[in-house]
Structure 1
Amino acid sequence: MPIDQVLKETEDKMAKSEAAMMHEFEGVRTGKANPALVENIMVDAYGSSMRMRDMAGITAPESRMILIQPWDASTVGAIAKAIQAANLGLNPAIDGKVIRIALPDLSQERREELVKVARKITEDGRVAVRHIRRDAKEGLKKSAKEAGVSEDEIKGAEKQVQTLTDDCIQKLDAHLTDKEKDILTV
């Protein structure tokens, strides 16, 4: 595999790791309502387990309210039960054919716990980026053997991989700083 292709793949994989971390961040609660908080909760309905976003429309009409409108009114109870079982500290209120979740204010203790969760997600992202770096270096060594590329070219490519890694980790840390600020803002 040519060096430029290895570098391109490395860059793409690192961007995907960053996007995956950002998606996980959406599920970490801040002071504002966010539909992503509940959209991946698994609901037992129709004899199988389904994601909530596949069963209902989820919106945040107010800053402290999540509104869930199931497409099938018979699943309201199962959705409410799944929200309680998800252990997010949310209490769903069934209001006819919709479910309302009023988000309580976060205590300082809970905010600090959520910051720890965000840091763990970021650390997982850093680990994923480092694995990508390792795979890229292995790919460069293989291409050196196969294509007879000089050691200087490989060293230069490895420096580029390290630069990509450093840049990506810096972005992850910046996202963490923003998320911490969101969580700790009262």
Structure 2
Amino acid sequence: MIDLLIHAQKKLIHFTRIGIFIVMAWIGGLKAFHYEAEGIIPFVANSPFMSFFLNKDVTDTDNYKLHKNKEGEVIANNVQWHAANGTYIFSYLLGAVIVTIGILVLMGIFYPKLGLWGGILTAGMSFVTLSFLITTPEVWVPNLGGAEHGFPLLSAAGRLVLKDIIMMGAGLVVASDAAGRIRGISPA
């Protein structure tokens, strides 16, 4: 079993590339749907890396909280608010970037230079996503009267964000492999 895993390392790194691509293409593609765009607003509005992409109204904490829709819910006033504040346009552009990064990672199977960029961008994107653990109040269980709330108790949004540490590691692994292939060096 050990020898099988050792000899499968190159194929397993390619499998990691395929996995990154699937996640990036799927999640990036979902950014074209209103429910997904509306769902990222707490992260974007509170992020020093992204909030400037939105119109000023959306970064007002009270404002975005007043216009949150549950997944699948359609409230016309909230949809109009998101449209006016750039939520959907930002989400479309972010989705295109995420899908492009996924494609670069996948192309790393055949073109190491593209894969190197894809891996580096995956790790960088994951760093931004992980910063939401510091900037976004919605990642922690809110104080709704119970004893269990706040740090270190992650909400569903927080658990989703924390998983990006795996994506960061995977991005660095495929970038490292691509760098080695560019230099003609096999993995250790």
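Values quoted throughout were computed directly from the atomic coordinates according to the rules given, and no laboratory measurement underlies them. All figures in this text were calculated on a predicted structure; none of them were measured in a lab. Cβ atoms are built from the backbone, for glycine too; each structure is taken alone.
Using relative contact order in percent (Cα under 8 Å, 6 or more apart) as the calculated read-out, with 28 as its value, let me know the right label among 1, 2.
Checking each candidate, the match is 1.
I have 14.1 for mean count of other Cβ atoms within 10 Å over residues 83-90, calculated from one of the structures 1, 2. Which structure is it?
1
From 1, 2, which structure was mean count of other Cβ atoms within 10 Å over residues 3-10 = 16.2 calculated on?
1
As an exercise: distance in nm of label points 7 Å out along Cα→Cβ at positions 35 and 91, calculated from one structure in 1, 2, equals 1.1. Which structure is it?
Derived from the structure labelled 2.
For which of the structures 1, 2 does the calculation of Cα extents along the principal axes in Å return 70, 40, 23?
Derived from 1, not from the others.
Where does the value 4.2 come from, among 1, 2, when distance in nm of label points 7 Å out along Cα→Cβ at positions 75 and 107 is the thing being computed?
Attributed to the structure labelled 2.
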